[in-house]
Structure I
Amino acid sequence: MKNQFILLFLILFSFFEANATHIVGGQLFITQNKGTVNNYRIGLTMYFDAINGNPGAEDPFVNIYVFRKRDNAAVGYLQAPKIERKSVNYTNPTCGISSLETYMITYASDVLLETSAFNDAQGYYMVWDRCCRNGTITNIKDPGDAGSLFYLEFPPIVKSNLAFNNSSPVFPTIQGDYACVNTPFNFDFGGTDADGDSLVYSLVTPMQGYSSKDQPSAPGRGSSNYPKLTWIDGISVSNMIPGPKPLSVNTRTGMLSVTAGNKGLYVFTVQVDEYRKGVKIGSLTRDFQLMVVDCPKMDAPKLLFKPTGKDTYYANNEIITVKKDDPNCFEVMVVDPSLTDLIRVNGKAINNSKNYFTILPAEFRKTSQSDTMRFQICLDECFVTYDNRPIRIELIAEDGSCPVPLMDTLTIFIRRENSTNTPPVVTTSLPGNYVHATVGVPVNFTVFGKDADKDDLELSAQGQNFSLTSQGMNFRPATGKETVQQNFTWTPPCNARKGDTLAVDFLLEDMRCSGNPLGVSKPVYFVIDQSPNNPPSVSTSLASPSLTYTIGRYDPIQFNVSASDPDTNNITLTAAGRGFDMKALGMSFTNKSGVKSLTSPYLWAPDCAMMNGESEQVFTIDFITVDKNCGAASDTTTVEVLVKDEVDVEMPEIANVITPNGDGKNDCLVLETLPPGTCGNEFKSVIIYNRWGKQVYFTREIGKNWCPDDISAGYYYYLIEYTNKSFKGGLTILK
């Protein structure tokens, strides 16, 4: 059947009006399907009372309603079919009681969510509302008439036009255990998050919703304050299950703890909030109920150990020494006055990654209440200690008590001599263990490892009270068989101070026993010495740092700028105008960086556009070189350019006779000496007329001579125009 997410509430009606008590607990979920876009699995996990529940109340599907948080507006609803039903197991399967049996029923459907419908920044929530809860619940009023509302908040599927991937937390199947009166009980109610989000747990009052006996499958309603269950007198969130230690939850792990004072059936709710980078993005409620019963008095088993050669039992924190020729096995006893017939023993080496010991046998069956069970702890060859560091073993004995096993822990510290493994040797290419280092000067050497037994080796390094990366040290771990080597490189950073000493331990581990490697180390001490730094210098090819330029009279300004550093450090060469942008004024200069020495040319052709109506302007340029060593020394040279405008236009003497006959003498009217003008009186044109006033020549190009070769002899007039002044004269052409 094709599943659909209905985006409008087209029909509102109830299904399956069976109203028997049946709901134990559960939670909603929304999970993004891997490898898809906007495709999710939405559903409900429900715990159903298999003893008191009416089979007719086990719905074939459920209606899950979705609302927008900002205004509680309806977005749609989903019909999710039942896809699985299974019995809830006990931690100890032999501890089942006839009054407690629970089914876990899962409803789910895959849906495609539309981005346009799920993009509100405040997010969304979904609810499932159904009646009725177990009529035998002890801590609420009218339990048989009380409904259950499961609630889940989730974020938009897009944020800032980008996909926002998220799935609600996942929880393992709840165990069907019960608690005993006046006996401590722990119950793992925690989950995991596929997106790596942080989960925070808290106890809250269960929600009742709007369902009732008369309308057990109520249509969903949007609300920011759903009705809650009513506690009986004396009960609140702080003591949902009352007793010497009322129900509490670990906010980080979700572990529930309680020592109940009276038998009964207690309902509770844990709220699970989901945080990403410190921001809450989701929340859900998990309902459940815990049965508390009177249990037979049971005693925990007791572990006893009497070291060889001693008359008293082992005391905590005592260190047992095993020499290399001593037997590798020792005996530990277990006594258990309870009537349980099964005892299991297991152990772990706490400060080793592998145990390297065995327990024989690891399981016992008692034949009488007074039985004392004995087992052997046998140490492997790799169970050895180095540098007098004992290995800590924790032995745990647990019995078959109900509802959960009772246990005892015995901690033993063992120091065992190494017998057959020769320690490896670590050396360096340095002449000693001290390196005198200078800021900015690289340090390089090689570290070597060797093992006489030809075992596998691992070579690594660590700083004493600092991380290698924090100081920029480079040493990658290396592996080898019999021999290994790796290079160490470091350039002391600028924050290294004279007199500082940094110690690095180079660790070589013999990996014959990978869970308990035999390690040796060699320290190298780095002493920071004084770091002399001679400043760089900068200069120009100019004879003087000041120069004068008259617009239109000279070629462009050109010179070279050079920088050098006596320490051969990295340096930069830059230029900056004081109060102006060099590029905007047409100045050409390229900033440079390099080692030892740099040169960059400067070029500029000033024009009237930069004079701003003034007759002269001063432009100051700083040329700067900076030593990129830690001292950051610098030098600056300054060039001052005085740019002037011509005071007036002085017209040169113009010839009044020319003879354009091709003999190369006096063939042209010489105009190349015309002044270019000033910024306030610029050259415009040259015009020549015949005696009747007809124009025979025109140019706007200054400095261009007039050489007429196809014009008749006679008398002509010239007009030389500037913006504020004109010059006229006569010209005779002879042929």
Structure II
Amino acid sequence: MPYVGVGMQQRGSSLRSQRMMRAYTALLVGVLVSLFIVGLGKMQADKGVPLPRQESIEEIQDQIGRALQEAIQGENIKANLRALTKEPHQAGTKANERVAKTIEKMYKDAGLQKVHTLTYDVLLSYPDWDRPNTVSIVNRNGRAVFTSKGVSQPILPDEQGAPHAGHQWLAYSAPGRVDGDVVYAHSGTPNDFERLKKLGIDVTGKIAMMRYGEGFRGDKVAEAQAHGARAAILFSDPAESVWMPPEGVQRGSIMKLNGDPLSPLYPAKPGAYKSRTIDEIKADRIIPSIPALPISYETAYQILSRLNGRPVPGEWQGNVNVTYRLGPGLRDGFKTVVDVKSSLETRHIHNVVGYIPGQDEEDRYVILGNHFDAWVYGSIDPNSGTAILAEVARAMVETTKNTTWKPARSIMFAAWDAEEYGLLGSTEFVEEFVQQLGGRAVAYLNMDCFAGNYSLNVNTIPSMRDVAIDVAKRIPNHIEDQVHLGRKTLYDTWARAFPGKDDQPDMQIPGGGSDHAGFLTFAGVPVIDFNMVNATRNSYPLYHTLFETPFLNEHLYDKPDFAMHRTIGRYWAELARTLADSPVLPINVTRIAQEMGSNYVVQLKKALNSLPANPNLLEAKQQVDFLEKAAGKFLVRAQSFVEHARHVRDALPENPYDQRKLRGVNERIMMTERCFVNPRGAPGAPQNRHVLYSISEKDSYTGKVMAAVYDAIDDYVDATDKKKAGRKVAEQISIIYHSVHCATNTLKHFF
């Protein structure tokens, strides 16, 4: 709804010169009417008749929020999901183009305005659909004693029986046939490979066999290649998976970059120049040059049960029913053969967007996003989220028709393509519109998928925590067992399931695993990435498998009425409405300052002080002292600004036609966030431009505070030239200092 019932557009049109005479006439009539009302009010007061109480902005918004929540229906989400998951739909395929058209129709039928698609040409990867990838075990004579099927078998043929649906593959794997000895490398982390080295196990020339879990699959394959492996095998150990059938396999991408790898930092518009070649991205290890494939734990048993070598360390043992051994090689001189057929192709992808224009600030956007491409059917990841988002759009438009509500700021709905390959659709969009997003986007609200049925889970930055909590307290809990225990709202279970400091739920910094990443790390737009999860926050059962079909949503994750899907949709809608309608943006800049002084600087000091004393670190420590003082000034200025914003907000009803001061307050809130964007990006990672909240080059999934600083510290530890490495640490800390100084100045009235 408009902040006060009268939009800025109305005010602007009333002051146009050609209508000035009419305005003066209206003003005179208005004054006379006002005098009459004042007189009538005095007469009523004199007679003891109470005047009707005018509802506050908050009360009106609360009514609108309840109406919006009631408009969201589980049956509609269920129908949407069925429509979106009729067939496997990988990015770049005709099937996925059909899904894009289905979403476009849903958005238009819902009543969104300016619905259209945005097309990009990106590098994608596909298996040979006619010849599955396999792993074989051969004897000394070269005869295969075991060969995997390379295809998962359906459990529900009516939902899972499409041709090629069961193919087991990893996007961007190099093609090739490799025979050799297997080494078990546990989770494939740098520490795991270092431990193998200490145990006297050389991976060079071997086939690295690794479990899923503890990081991004692409990092595992890259680490194996860096240690000389000729091929990589990944499997889902029963210890990390629930409900996984013996032949189940997790698919996924192993590219170590977000966006089109051939056009970094610039949108891959059709016909646009590609600044890199495939050979170059292989040389830079953005995609691997070794074959890699996923296998089931049924197939893993065939290898693990034959492995040579000593037993693995105790914590490396998994739940396949055999003693895990390190290798290398198999007993009796048997060899393992990895056979991968894979190709790289440039294809079209299509984002779908639509809008509810804002009534007061049409040029300010609250963006809701989810991707729609899937590895197979995608009923959980991502189309549970796609189905919910389409219903949120329909319910919002319906609410504008059934009430007087129109959002004050524009609400944008975005369905991203090719997320599974490496956030391609959303990254290309951010690269194309980075300037507009930096100046106009209020926030980006991402839900990848409905990943559990126990609790809300929110990943966000400190300035967005308050609004995430406030909205959760307004959403009724629809899990009956929890309600009986007194947990009546979404917040109640969330706070209990994942307790954090200050009696608030734990909210982690967003990582790199979904479409929010580019908005935050490249454009500096505040993000909230949320979903429903299980009690452990672990990946959901049957992640990226053939078995993600609607039966899973309807009978295992939720009830047939989709009550929990509806609940998380209500949270999404109310988050968007709150950010669109709040007169002062509910983005708390004080939270950033508090975290900087009481947490980030403290942890950075500890990290530097834990290193051996060295004069080459003196400059870095001096920069930390400067940063600490700057953080203190930032906090004082932020607290003063919040008071100023409160006064502006409280004074708004007195002069609702002049929102210039309000606009100025909100401009400074938005620009404070942008102060932490370094246009040059992080060293070696120019796409990681947010100096506080970005992705570590050493872990592509996990969000990290001041990642470039800590990466520089890690490089210092390993460096032979300590002087040069120490200066790099100091430089990265100084960049944080300048960002904090910028934020402080942004909140001031004058330079």
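Given that relative contact order in percent (Cα under 8 Å, 6 or more apart), derived from a single structure, equals 16, which label among I, II identifies that structure? Mind dumping the intermediate values first?
Details: I: 7; II: 16.
So the calculation was done on II.
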Value -0.67, -0.75, -1.19, calculated as log10 I(q)/I(0) by the Debye sum over Cα atoms at q = 0.07, 0.08, 0.14 Å⁻¹, for residues 314-721 alone, assigned to which of I, II: I
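Could you figure out which one of I, II the value 39 for percent of Cα pairs over 35 Å apart, for residues 114-361 alone was computed from? The partial results should precede the final answer.
Details: I: 39; II: 21.
Comparing all candidates, it corresponds to I.
If helix-only ellipticity at 222 nm (-39500 (n - 2.57) for each DSSP H run of 4 or more, over all residues; to 500) is computed to be -12500, which of I, II is the source? Please list the in-between numbers first.
Numbers: I: 0; II: -12500.
Going label by label, the one that fits is II.
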Label whose coordinates, when distance in nm of label points 7 Å out along Cα→Cβ at positions 130 and 322 is calculated, return 5.6 (choices I, II): I
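To test your reading of the models, identify which of I, II gives 29.3, 91 for Rg and Dmax of the Cα atoms in Å, for residues 170-497 alone when calculated.
The read-out comes from structure I.
Figure out for me which of the structures I, II the number 46.9, 152 belongs to, where Rg and Dmax of the Cα atoms in Å was derived from the coordinates. Before the final figure, lay out the partial values.
On the way: I: 46.9, 152; II: 28.2, 109.
Source structure for this number: I.
No value in this document is a laboratory result; all are computed from the given coordinates. The model shown is predicted, which means the values in this text are computed figures rather than measured ones. Cβ atoms are built from the backbone, for glycine too; each structure is taken alone.
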